[in-house]
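Q: Some structures to go through are shown next.
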Structure 1
C-alpha cells in the first residue's frame, strides 16, 4: 500500500515558496517547524519530492553536485488553491498535527484502529458469498458512521 504523503507534500510546497532548497535542508526545516515533533526521513521526503516533480509542481536544478528543488508556477497555483479552502496558518496546523501524531492518545487510537481493521478484514473474508453477512457488515459500518457523525457534532 502506498503511504500517503499529501500533508508532507504541502509542507514541502510551503517551504519552497519561501526559498529553493535541497533535500537535506527540507528535512531539517520540516523538523524545525514542528519543534522536533516530526523527524523527517529520506524515505518520506524524497518520494514526496519525486511525486511533486511528477505532478509538475516543483522543478529540480543541479548546482555544484546538489539537487536544488524550487517551486514553479503550478506549485504556486496549488498553494493558492489550497489556501482558499483552509483556515489558519499552515505551519501552526503542521506543528499541532505532528505533536498530536506523537501523543500517547494518538498512538492508542492508531493501535485500536489497527485491531479493528484486522477484525474487519477477517469478517469481510468470512462474509464472501453470504449476502446476509454482507448486509450485516454494511449495517454495522453505517451505524458506526452515524455514531461518529453524532459524536463529532456534539
Structure 2
C-alpha cells in the first residue's frame, strides 16, 4: 500500500495520470498534518483524531490510515507549499464538500483544546486556497468551536 501511495505523488506527470481517489486522501492528510504541526507540536489528541477524520471525510479504510499518514508525513516534509495539495481538493470537491473539509481541519486545530495563533493563521490562508470565503471559513470555525 505504501509503495502504491508513494507512486501517486512521485512526479508531476504521474500525478495527472493517478486517479483522484488516490490523490485526494493524501492531499487532505498533508493539509491536516500541516495544521497539526503549525503550532510546533503534533499533540496526541490531534494524532488520535487524524485517522477518524480521514476515514469519515475521505473514505480512507482503517487498514490504510497508518500508511497514508506515514506517506503524508514524508510528503509534507518534502513540499514547499500547500498549492499542490489544495489544487487536488479544488478539482475534486464541490463547495459544500470543501466546507466539510474545512470543518474537519478546524476539528483537528481544536483537538488539543486550544487554537494557537499559528494554527489560525494557517487556516486563514487555507480557506481561500480551497475556494472558501472568509465568511464560510468563520462559519465552519464557530460550528466546530461551539460543538
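Q: Comparing relative contact order in percent (Cα under 8 Å, 6 or more apart) across 1, 2, which is largest? Please report the intermediate quantities before stating the final value.
A: Values: 1: 21; 2: 29.
Comparing 1, 2 by relative contact order in percent (Cα under 8 Å, 6 or more apart), the maximum is at 2.
Q: From which structure (1, 2) was log10 I(q)/I(0) by the Debye sum over Cα atoms at q = 0.10 Å⁻¹ calculated, if the value obtained is -0.30?
A: Values: 1: -0.54; 2: -0.30.
Clearly, the read-out refers to 2.
Q: Which structure, out of 1, 2, was Cα Rg over 2.2 N^0.38 Å, for residues 61-100 alone derived from, given a value of 1.38?
A: Among 1, 2, the structure yielding 1.38 for Cα Rg over 2.2 N^0.38 Å, for residues 61-100 alone is 2.
Q: Figure out for me which of the structures 1, 2 the number 0.15 belongs to, where FRET efficiency 1/(1 + (r/R0)^6) of positions 77 and 133 (r between Cβ atoms, R0 = 35 Å, to 0.05) was derived from the coordinates. Before the final figure, lay out the partial values.
A: Working: 1: 0.15; 2: 0.70.
The correct label is 1.
Q: From which structure (1, 2) was distance in nm of label points 7 Å out along Cα→Cβ at positions 69 and 85 calculated, if the value obtained is 1.5?
A: Values: 1: 2.1; 2: 1.5.
It was calculated from structure 2.
Each value in this text was obtained by applying a stated rule to the coordinates, not by laboratory testing. In this text the structure is predicted, and so the values were computed from the model without any measurement. Cβ atoms are built from the backbone, for glycine too; each structure is taken alone.
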